[in-house]
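Visitor: Input: structures, listed below.
Nothing in this text is a laboratory measurement; each read-out follows from the coordinates by a stated rule. Every value quoted in this text rests on a predicted model; they were computed, and no experiment measured them. Cβ atoms are built from the backbone, for glycine too; each structure is taken alone.
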Structure 1
Amino acid sequence: MTSSLETVEFLARSENRVRALATLATRPCDRNELADVVGVSRVTAQRILDDFVQYGWATETDRTYRATDLGSIVSEAFETLLDTVDATQRLAAVTPWLPSEFDVDMRSLTDARITLPTHSDPLAPVRRSTELMGEAASVRGVGAGIAPDALRVNHDSVVDGGQSFEVVFSGDVLDVIAADPRMSGWMREMLTAGASVYRHEEIGLLLGEFDGEVVGFGVGDESGIPRGFVESKAEEVLKWFEETFEHHRLEAELVTADEFTS
């Protein structure tokens, strides 16, 4: 009897078999139809079908093949495994730089959207974060940094778009904003328009919540170079954000528009 590991290896070492089994799990096919869908010759399709019948994953009636219940179970389980491996490969690109404060089970990030820098677009994570901030009707966050372009988007969204904005910034970030006439003016107008901004002296996170549905956080290396931007809708991640945000907000001090003069 073939071992479970040998059976998995038999399926895994051929992408054509994986696609063929997934196809039969959705609809019956004859040999020619399966060959067209999978993109193989008729001879190869027939060999795959014969193997599936031998493994008990398919049955044949009048030259039409359909997946058995066992075949459907194997196909679904294998697709889940592939999805999981794909997720871990994507996460591997940012795992070394996840913030130490992120004490959530990594399985909560298997469905996360991850934006990575590329040679042609090294600031892709920053641009994705800015895009989310500009699209959201409400933003809450904890920020150890801010780019002028991002603050401009915040300003336009709050002042012109009525965005709800509540963010805890590090003292260093607020000092940088206050020292720059253009950024200082944006911040003053945001606060006058109803934004809530807090000063906290010890922040090492770039963390935001958008419309109460998506949590996004940036990851960077020791030099501060962006390594990725992670977005998640997982309940556990949303709960972590809430606890982290409230912890920093309660320790912070509300700032006023008067602190940002022309």
Structure 2
Amino acid sequence: MTRPPADANVPGMQRTKLTVEAVRSMKGRVPVAALTAYDHPTARLLDEAGVHVLLVGDSLGMVVLGYPDTTHVTLDEMVHHLRAVARARPGALIGGDLPIHTYGTPQEAVASARRLQEAGADFVKAEGGREILPQIQAILDAGIPFCGHLGMLPQHVLEEGGKYRIKGRDESGRQRLLEDATALESLGVFACVLELVTPPVAAEITHRHPRMVTIGIGSGPDCDGQILVTPDLVGGFPWFTPKFVTPKAHTGEIIRQAAGDWMRELSLPHPTV
């Protein structure tokens, strides 16, 4: 079956390519809209919708690859999916997650970040605060923009007994998050995902850091932007939906119905010629 070229008739190609500084300048003015993308057609569709940031997240381990959590995702898998998204040539900023066990030292962090950059990432993201400052500094020194990730850290879920817990509920947790955020901004991190951070703390971080865009997920409405896992938003992974997500479509059910309708049509008697 022939198909048009991968870059044919892509409205998103007409968009001015967003830069890290353009996204940073949106703080306090325009809500940053970020969604995950793991493949070429999804990247095209989201870019045509005008999404600002496309993150090739290691959440692909669960919603694409069938792993129980993100701790099984490899760098090779991230590179594979990043290349697919980059082929859409979106105007959106493209980010890539550094998967677990790929940024244990500054040298390893830079090598892994370069692989993601070469695959098409405009920036990379890794989980953690002050404990990975040397790695973040090395990535930035290599000229690769960096996005932080604080709050609930999916790569550490096994250390927390497999539970995804809200962060910042007590004073010690609040102070830890505030200090981590301050450390990230001081290095020049342009943005930070706040995952499952209690909303008052997420708002405090947002207001305290004028040079760092906060992008919330399950952290309340007061961040500079929001990010969701796209299959959660569109009902593409119907077996589980986070409590903080209200699906805007139910594509999983549509796919089931379409396949069932097609199978029923196969069983219909065909007219003889």
Structure 3
Amino acid sequence: MNFHLSGIPDRTQKTRSYGLTMVMDKGLGIDGVRDFLSIAAPYTDIVKLGFGTSYVTNKLRQKIEVYLEHNVPVYFGGTLFEAFLIRDQFEDYLSLIKDYGLKHVEVSDGALSIPHIEKCGFIEKLAQFVEVYSEVGSKDATNIMPPYKWIELMRAELDAGASYVIAEAREAGNVGIYRGSGEVREGLVQEILTQIPYEKIIWEAPQKAQQVYFLELLGANVNLGNIAPTEVIALEAMRLGLRADTFTLYLDDKVKYHNGVVRG
């Protein structure tokens, strides 16, 4: 940090096992990646090359190399996994991961209906070679799963070898754990947390209000995903109570009272 401030919450340090910020890259150029990492690499734990953008990204290999040179791991979006799967090209997908030197993959079924036992089988196979991030939830806004089903799927996928489960929200934050308006389905989230360790869940939270909700609920070291590259520094400041939305979140009552933040 650039200077000292007291009362700042402790953050886990890279390489961290929780408190992750997962960034969605939807098409940064190589110079854009370098510029982004020049200030945000310390706060970026992993980057997802969103949905199927890897297929059409120019100089993909060089771009991945820039991320890896900055010790920021990369993985292809889950939709690309599903695109290979629907074409019966799972072995080709595995070869692709190895060819690009990736150490992480996302297994999802948000666009393609996959029997869950088969999905867990793919997780088991991939976990032999790479770290698996497994996404739970549909991209279809009309597909509303009850909380017990979310828990059942998350537990099974962790048991199959996933390092983390990702709670689906899409890039817009308007499906899965959110209503169409972007409002958090609070009952669902809190029910999930009664059974699944929060350290093992990455909550997709592209909207600021969603990020604030999870910071207030679970603290500075909650795992958050689908963060835009331009929002990583702002999110880290918010994690530390250095944005109005979380300004008083970590201050003790004496400090609040002394400065007139609260009355009583």
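Visitor: As an exercise: Rg and Dmax of the Cα atoms in Å, calculated from one structure in 1, 2, 3, equals 18.9, 65. Which structure is it?
Guide: 3
Visitor: Next question, about the same structure. For structures 1, 2, 3, which has the highest computed value of distance in nm of label points 7 Å out along Cα→Cβ at positions 43 and 131?
Guide: 1
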